[in-house]
Structure I
Amino acid sequence: MTPAEFFSLCANLALGGVLLAIALGFVRLAKGPSLADRVVALDMMAVLIVAFSALYAIIVDDPTFLDVVLVLALIGFLATVALARYAERRVMETPNGSADRERIHD
């Protein structure tokens, strides 16, 4: 096996693994059961989409996709921060700041 064939095989396996992880993250995002689970799943999916885009940029040898990777990473980070602040405010709205399970779980 030549190095080019080995690289192609590894890249294709990595893309397949990332796609599988994105699908599993989407299942967790849809099922929940809590808001925290959904926030973590969304953050994981954002990181995996960044990884997929970076892998694709390496495979096609086109560095312009790396700009897309940077933008996706920044948007994913901002979305995670916004959702975490929303979850924190949602918990703080409960009486005495206690974590009321009925309000946290959807």
Structure II
Amino acid sequence: MRRGDVYRTHQPEGDPKRHRICVVVSRQALSNSSYSTVVCAPVFTEGEGLSTQVAIGVDEGLKHESWIICDNLRSLRKVELTQFLGSLSYAKLAELDEALRVALALD
């Protein structure tokens, strides 16, 4: 499991959808550790083009264009990340980093 990997989860807690796609945003050291959870950003099929959203699609393993929503981060158990779909490119990972900086008000 790597930072920037895209996974499908089965009915994450508190989510009305049966499945949710998410992107791992935790630092790599946490993903590599024995800690049971990682921080993820959910993916939605609709976005508004905000600075806290990153457009992704077929190149990242999805069937259609979607948006990583960095204003809605959540901690998920690693065992919930059941179906690997793809990974973000270095360019998309840089966009994700910037969206996270804006969402978390980091300088």
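Derivation of every value follows stated rules applied to the coordinates shown; laboratory data play no part. Note that the structure is predicted; figures quoted are calculated from it, not measured. Cβ atoms are built from the backbone, for glycine too; each structure is taken alone.
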For the read-out helix-only ellipticity at 222 nm (-39500 (n - 2.57) for each DSSP H run of 4 or more, over all residues; to 500), a value of -5000 was computed from one structure; give its label from I, II. II
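If semi-axes √(5λ) of the Cα gyration tensor in Å is calculated from each of I, II, which structure is the one that comes out at 37, 16, 7?
Numbers: I: 37, 16, 7; II: 19, 17, 14.
The read-out was computed on structure I.
Consider the structures I, II: one of them gives 4.6 for distance in nm of label points 7 Å out along Cα→Cβ at positions 6 and 38 as calculated from the coordinates. Say which.
Working: I: 4.6; II: 1.5.
Value 4.6 for distance in nm of label points 7 Å out along Cα→Cβ at positions 6 and 38 corresponds to I out of I, II.
Computing relative contact order in percent (Cα under 8 Å, 6 or more apart) for each of I, II, which one ends up highest?
Ranking I, II on relative contact order in percent (Cα under 8 Å, 6 or more apart), first place is II.
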